[in-house]
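Presented below are the structures under discussion, each in the form of structure tokens.
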Structure P
Amino acid sequence: MSSRRTVLAAALALTATATAAFPEEAASAAPGGRRRSASGAVGYHAWTTLADWKAGTREGVAVREGHRPGVVIDRPAGTLEYADPHAGGAKSRWEYATWVSPVHTLPAPATELVVSWNARTPAGTWIQAEVRAAYTDRGHSPWYVMGRWTSGDGRGDIRRTSVDGQKDGRSSVSTDTVAVDPAAGVRIASYVLRLTLFRRPGTSLTPVVWRLGAMGSDLPDRFTVPASRPGEGVGHRLAVPRYSQEIHKGQYPEYDNGGEAWCSPTSSEMVVEYWGRRPSRADLDWVDPDYADPQVCHAARMTYDHQYKGCGNWPFNAAYAATYQDLQGVVTRLRSLADAERLIRAGIPVITSQSFLASELDGAGYGTAGHLMCVVGFTRTGDVVANDPASPSDDAVQRIYKRRQFENIWLRTKRHDAQGRVKSGSGGVCYLYFPLSLSGEQRRVLRQLGIV
């Protein structure tokens, strides 16, 4: 449970990449996820449909039809040499093709952006996701790399990585988040996303990307958030599998020092399996057979960010979940536990990100600078039922936390650490994983939250 935003050395930038003009005059996509309140604004928008993908600018990319439309490499637009900073600078050549989204105007100007995607990358392929933000003063950022991602590991792919050291004096990238400098006097008014799909030269391999989206938000600095009242989720509890990260202490320390830091992939694996998906026996062949819950080790390996040096990269976790058959993953923010209740009532668990002192969450028995756990239900009085992976055993994973305490530590944007210093909070960040085929109620709730 290390800090969610550790400062790391700058990563090597891509030595060459496809170029695409920022389409300043392009028609903006229809605003999605419009949610405003006195406590701030959150807007999520994604490209997922056949019409969405056809609306983008394509260079060497084809749109694949079917029950899950996406983009693939058709005829490469060019080749480049990539020096992998996490493989000793080893150089390799790749063919690439690009897809650039229409301009998306946010429902309200934002101070932060988080990009997430759903894709599959066969061995010998990978993708890069980028964003270019337009500011409210009509200036714009450079292209920021939000992830170089592969769904595999150790099979001739690049090392999965975020890129540090990206900034323009008004905004900067911290692992998976673009944040505007408060002193810059601007907000992000709109943005464009760019996908670059890579493969080994001379092959017919291709990644496929089914979903690409971003969450923009403008939340006030606050140590305390308004309390919500128990509502439609009370008395509902989902049968989400329970996995402890703590039983993996010391296992595979090359992945963020071992299991004691695996809150994010452990939570992700719980929800992946809730939806009836799990790694195959072949996927787990590399895990020591003496280890319990080998799928948690697998999730840690497949979410590990070689630059962040951890498994807590938000979009990498959502992307991992979406590698399973017809499963989707999104990173967004919710406004209150009332939103979480609606999701629970519809049968959708919520993985939440929070930081707190031990004294701020009764029953946890620990404090943390950044931790993920899974909300799986609510008691009849509205308290939170959480599968907390920071537990000594699988049997002990399910906890009940006081509603008011939980809501505050999850939704606040500012907090004090044990030394009284002001630190940041997640502001309601969560992962939502759900299948392609949804019930009517699930689709209604996700549409109301701006997700589908």
Structure Q
Amino acid sequence: MVPADQGGGVMRTDLLAEPVAGLDEALAAVTAFDGVLTGGLLRPRPEQGAALAEFADSVAGTPLAVRVCEAADKTAAAAGGEDHFAALAAARTALLGSAHDALLARLDEATGRTRSAAEAAVPGPPPAVNLLAAARSWLCDLARAGWQGIDHDLVADAAPVVTAMLPDPELRRLATLLDGFSAELAASCPGAALDRVPARRWADLWARAMILAQPGASAAPPPGTATGRLLPLGIDLHEHATAAQAQVHAVFDPADGSGARLVRASVSAPKPDTVVGAGVWQLLRPHMSLLAAVGEGRAMNIADMTLTAGGDLLWDDAKARTGEPADAFATARVALPTASAAAVHPLDRHPAAIAEPVFVEGYTAEETDRELVFAFAGLRLAVDTDRIPAAGPLGPETVAASRACIGLLRWDAGEFRLQPLAVETAVRNKPVAVHAGAWAGGAADKAAAKAEKAATDAVAVLRERAGKLLRK
């Protein structure tokens, strides 16, 4: 979708619409296992035993086959233990990892994108084995009860484990996962009263936690450093009732003249649930100067900043300074088509984690009763307008009137979908860019400025109250 006469390659949209061999079968096996977890593994029913056998068959011929077959048999006989549940979690993770790899390979083929090879992992410091064992014990109890069998007493057993883990930096990733997972479960207790169980999501969280609770799971390739120019493409904002994260997608142009690379830089902050919309930026902005640069349409010059093997910059304001003006659409047209992507860390291989920056133009926007699509000479690409944050000027109407778009290509609900980060539209026959993260550096219109002021007042009141409580 990047015209060849502009120096880019043409994206094969037709490849995105073609079925991926084996994908449906892998996801069906995962769905079967997720149904087993819903009912619980304490006393599996015959249909759960049949689903476990189907699940074990899906990894036949792989190195996991023997252990997963044994785990499925033992679990179906109500004799499953911690090692058996860990084997089942590993098989589920491997199946979704294979689905991720197949989809990412199809995306790379469609875009002509090159991807670096995975590097060997290096073991980290030895973890606190007793805390990992405590986490696995709670996860096993959870699996035995099943989502329909959870209650407040069971969910509350995670709290002391999380409290003990949080001070240890090596365990903080798992602690945060367990904390959020248990909070979701607590809000849904009792499980027997649930009308709808988010089986895929909870099974994702359970399996990921079970893998992270294994000794050695934190091993990762050693990080490197990055020196050069950062050309932002757009901001993907994630907002939760009690937390927010801004992830900046950019093209990194190394100072040593090596090839351009796709990188990400993220900043997260806790927030009160009263801070919404444009007010979220004031919580994130003080922690990352890059947000202001994106809002102003400028590049950033970085020196010796830590860069992980997965393409994530560990942002440090002391190692960055604002550079010259840099138009995101110029970057998307010129630098993005030739930028290489980083390898994906094994534990991050999941179809839901796919979010690849792309640039599209030459489409016709078509609105239906169900969704907005971009049409390209008979081919159609669904546009996920629900992911556009309220904390910016970009809206579905602007996307529908656009003629060029920078977005993240994701895989959701059985198809590739485009999440807009910025669009180019015409105002009085002149091209105008509208970014979802345009207010990251400061609100530009009255409505956004009013929302930021309201958020500032709310945060000031909360800080005053917190200060009084601490003094008491």
Structure R
Amino acid sequence: MLGVQVAELLVESPPGVDEALDLVTGFDDALEGGFGRLGEQRAAALAAFAAAMGATPLGPALAEAAEKVAAGSTAGEHLSALAGGRAALLGSVHDAELGRLDTALGRTRDSWQEPTPTTEAEADRATNLLAGCRSWLHELAITGWRGVDHDLVSAADQTLEALLAEPTLRRLAVLLDGLVAELRASCPVATMERLPVRRWADLWTRAMLLAQPADDRSGGGETVSGRLLILGVEVHEHGTAVQMQVHGVLEPAGGGDARLVRTSVAAAKVDTIVGPAVWRLLNDHPVLLKALAEHRSLEVTDVPLLGSGDLVWHDDQADAGDPADPFATARIRLAGALAPAVPPLDRHPVRICEPVLVEGYTTDGGTFDLDGDTLAVDTGRLPACGPLTPELVAASTACIGLIRWDAGRWTLQPLAVQATVKRTAVEAHNGDWAQGVTDPKAVKAEARTGDAVAVLRERAGRLLRK
């Protein structure tokens, strides 16, 4: 990725993006106060939001919804329309920015394929659960964030328990579980000085859309075989869970275009398991961990690939192959790889997350300077379970990372760097410690703290034996 390509991204946003985000801000402000008690200013913001979408297929439904809400008469279909309109408006921002990124990188993107319709039996099974979920979300929107209390949050518990027990609704269940947990921890919300208004509105919108009766939203899929060349791994870690999302290039068996793909593995955890110890929670995936730690390719056989570009990982359907340098992969295969289509519900600007190679830059604190154009580097996303540090990033000359768009600017999340430290060329990747720590200082530090995973497993074994 050259400086001139970055320059194309760092200029002003495409026409209409700022105006669209202002409309979303007005919508979110109305949701904060609650649709059940809109004042004149918030009613006007909702009307402006609907008017801006007037020329779209959602226009008539949004105009009716805004009018009814302002009049104090809100039905479920009105809230569904408003959620759809908000998602569509943010989707347009997503498409504008992602299109600009693809143009700058010269990247070709696959087209979205509609999924196979769900069977009637599958749809009937989820109908009541989805209705219960929409009912709670309806009450949440009428009340507004400032009116949320423990009683309103607790009202979701029964529905949430049923959702978690239904595998076909797991995505909605996990999202709703996270929203409920955040609201419960914030109760009473009225006493909070600042609210994560945009985040909660995003979660409410996505939950409303996932709670609509609909077909499979993953875009169906196909079975693929071939060689997976790893670019890097990002770590999503929370107090109770950890997920490793691997980004790579798939070379299909039998030929065909190389494709950008990602695959994820996850595990439950407790908040005392941190740092390199989190890798031990993923020991059920030894082939993947070996490939990450040793920088090897992977030979995959008959692995499901969703329309979103996600490989559904099965460790027993993969074999570690020959050594494969991620930087060589990025320099040779990344530019020509076909990028996956974006599922309709994932069209949100904060979900833009594309692997890139950046080199030929100088560093200045938390930025990369490429021929006078500055790209912010998000070192706050560096995981504690790998050797990559802000100091190495600052000393780097080449970086494989994920370019993101958030809060009106582009940032780079490093996955791997090549750097010069004390006149010695070094490399560091997030996945280098997947099979154990290799840095002597980190080994000593881990020895002092002990193996939290082994201790917890031993204690759990004692409880089970009793």
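None of the figures in this text is laboratory data; all of them are computed from the coordinates on show. Bear in mind the structure is a predicted one, so any value in this text is a computation, not a measurement. Cβ atoms are built from the backbone, for glycine too; each structure is taken alone.
Source structure of the calculated read-out (FRET efficiency 1/(1 + (r/R0)^6) of positions 108 and 132 (r between Cβ atoms, R0 = 35 Å, to 0.05), 0.25) within P, Q, R: R. Thinking only about distance in nm of label points 7 Å out along Cα→Cβ at positions 268 and 412, which of P, Q, R has the largest value? If we compare distance in nm of label points 7 Å out along Cα→Cβ at positions 268 and 412 over P, Q, R, the biggest value is for R. Here mean count of other Cβ atoms within 10 Å over residues 276-283 is compared for structures P, Q, R. The highest value is that of Q.
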